[in-house]
Structure 1
């Protein structure tokens, strides 16, 4: 018998935590079998914040059951039972788990002649290993919630009950995580989107499709205008392309061969099938190929805010973060080999500069290199990978390398940003493509008068507008900086007689492009201030007799600060300076 947990204290912190969570999953299964001796247990892996285990049970679990299960787990932990592991032959395993159909199915699928068997006390499990030495080493844990989960994730299989647990090395770390998770719940973009009236989804008329409300649309316009200005200054040409394409386009691109399950069929037109576009790249290639191109015209940088449509299963749709229709901030750079390094450098700088405008400063990267099966010449791959790696290093970015993790058609960089709650998001991508230039026979005339195949780089900075806005809502908790806020100023007249002064202030703000509303409701001033704060409007201007006489306003912020009485002319200058600085 062997125990793969030997030397637990010498392992690094990450590996220790993995093993703690794995062992806790076994302890949970032990507790469940004690409570329900006829329970069928399936799988129980560690996850990023703890562990879970799936069960088929005689009845539905309740929150009270979690309390009891946690008590049983605590008893096992206090007993500090040794955890033993060994490899046993499959027949012996079938005998041990003869009344456990999910374990038997797993045993039958294992190709080796032996399987992993782990036990503590009287509990036994089928497992590859990765455990603590004893049950007493699992750290601080808490059973968290109950969910449904189909066996193997297949909707045709049995629905199991999944019990999730949180686990960290110490009680302090567990408490800190729960506090951050509660803040994330308060910042949930779906809740804030509803409360701030930014967007909605209409499940009855198309799940996974975003309806942008007026305030959400204003937020989107500010983001897109910033994007357009940056691209104009960066030497990109903006283009617009159709939402549908004839099947022959998608046959040439290869999408009908490799991506059909993710595409929506639009309609039959004159005997031809037309599909909603899942990507913009084939259209940009057609713009490039519309004329004979010279090396003097390169690099060509084509950018588009292009809406695409991809099928996602209903179970994975999630507000703005996982949708079926979204607008990619797409660009394709078509260049000569000599231009490659400077173009990749330019994209990396562009990513950092643009994300910096939204207060994302902690950015890292992952370089994904050539997989085993790939198209394109190996020298092209080497050159592209070198250009990506050197651009990351020149930008002084921390990065990981995922060897063999690139797409079959080219290497890439994925950029990861960290939000205000310390969560990591992947947004920007720089992706080489050696496939589409060949499929569409792209070429340019070089200085030797001969045709040459260009390099092509796919590039997205936000990823998609919908997902990026969802991330922004959670990053700012809905309290957007003034330049982004859909409503920047709330003007609050104390009484009806002060409406004239309130509207006069509004006229001055409007003339400078400052977004405002006048709250003319017949309510107490305190209610109006509270309403503006709940809407997370950056500034409130309260006006009464004294302010009207002085052509001023009493200024409050959404955080509750009272800035006192400020002349209107000074206020306009203050607001403009804050907006222009994007602070």
Structure 2
């Protein structure tokens, strides 16, 4: 297709209808189906952000004509399969497109639970009520600073104070309505906690997909989107702000959102840059960008947040490109930085962030564990969405395994926690050996991609085909778990400590909250820590935002945590490849798994 053809038809429009939602819109001819879906706000999975390299955006063309890019279709669409790739199909006429369940962004199991060990209730916001008051007199007597032009100056008045600044003056006694919000800005989901700043109680928690997800499920796809378009950063920032505004409106119910006077957000380094609309180019100019380890602070009105116009937004400070404010939030939640005990913490996603330390010292790293734990690169894998198998147990190795499904519906896929259980159970029963190879078994057969284990037969699924666990899936999962375990092992050596020296092992994040800990040790995802108390702290990023929201001193502590944390880049560390290669078996290096080897190897 040449440029002349594009310019001649640039003003031609076509109608697009998406099913089963029924959404309909008009777009320019030669838009891809994925671009049309983004315009419509229709959720189609797109890990690669539209480059045609993941094959997850399969849709069914029910009416109309498209122009397909042949190479990606040859790679991902099998002969006889009634599907096309949304990102590689340009619309030529009016079309009707059906999005099958496996390609939809379905409701995800979102972790909103968090654990706070102790509260230090000293928020930066407070209210004072004065009866029959004259505002200028109060300001003069108290030495307060008025930072806006009040609409009322006399009568019964409630002053809203941020330290010594008066940020709002309200008629009557409104001391019962003083709120803040703690926000976990995740790549996939956004979780908002409404907090009563009088007593620190969590009034409500709500969540939804991050609106940016339609521009790419992986953060690096969004980076490319931001860098390749003049308006890319603006679109991404408006999208996350719109998501947050919708959640705030939902959580406030009948109360005015102007009663929210303080906002604290926690997110990885790139998500925080997108939220505050900060330039990201410097993060990609060198392998070690000079990042200021300072909090992000902005006026809520400048960001477009629908809260009190004088509210400020505080973003937890990042440590580096791959260790962001969300990990600082995890550390704050765990209490590692103020404990005499030696602790190790891990937060797992596409990247695995690892921190070791105790009072006064912290060292960290990040490993590219890959997206397997989120169900990507796995034939029947998915996120923890409705219809995903989340736990597996094999009772009889010759029969169908027992399993549970998110939403108690027919299974459609397997999510990360289910994959760990499945690999561990197969290993325990000898169906997978220590090299990660499938062994002869009534449920092991030859499939399109080699050997595969049948988890659920087609008639018991919602997708009408067998859910299988292939040899390629196992190899991918073993590589992912090896990267995490190797990162932990190298960091232990950097700190000069042994697995027996770890006294507390913290697992943060949604994935870590739902996994079976014993099975994670069995496959070698984590080394054994024989003397450690294992603590799953849930959404540590959200908890960290909550702690910083409710305590000014803890908010300052986040800056200290970011400042004292040493970061090791393992991508150039020769010890990492040595440990990684040792971890490519199940469970891995015998020195790290004495109990597992005595049981199963």
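Please treat every number below as a calculation from the coordinates, not as lab data. Worth saying up front: this structure is predicted, and the values here are computed from it rather than measured. Cβ atoms are built from the backbone, for glycine too; each structure is taken alone.
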Q. Can you tell which of 1, 2 yields -11000 when helix-only ellipticity at 222 nm (-39500 (n - 2.57) for each DSSP H run of 4 or more, over all residues; to 500) is derived from it?
A. 1
Q) Where is FRET efficiency 1/(1 + (r/R0)^6) of positions 420 and 492 (r between Cβ atoms, R0 = 35 Å, to 0.05) largest, in which of 1, 2? A) 2
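Ranked by relative contact order in percent (Cα under 8 Å, 6 or more apart), which of 1, 2 sits at the highest value?
On the way: 1: 10; 2: 13.
Sorting by relative contact order in percent (Cα under 8 Å, 6 or more apart) in descending order puts 2 first.
Tell me which of 1, 2 gives 31 when you compute percent of Cα pairs over 47 Å apart.
Values: 1: 31; 2: 19.
Value 31 for percent of Cα pairs over 47 Å apart corresponds to 1 out of 1, 2.
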Q) When you work out Kirkwood radius over Cα pairs in Å, for residues 292-443 alone for each of the structures 1, 2, which one comes out largest? A) 2
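Computing mean count of other Cβ atoms within 10 Å over residues 212-219 for each of 1, 2, which one ends up highest? Before the final figure, lay out the partial values.
Working: 1: 17.2; 2: 23.0.
Biggest value here belongs to 2.
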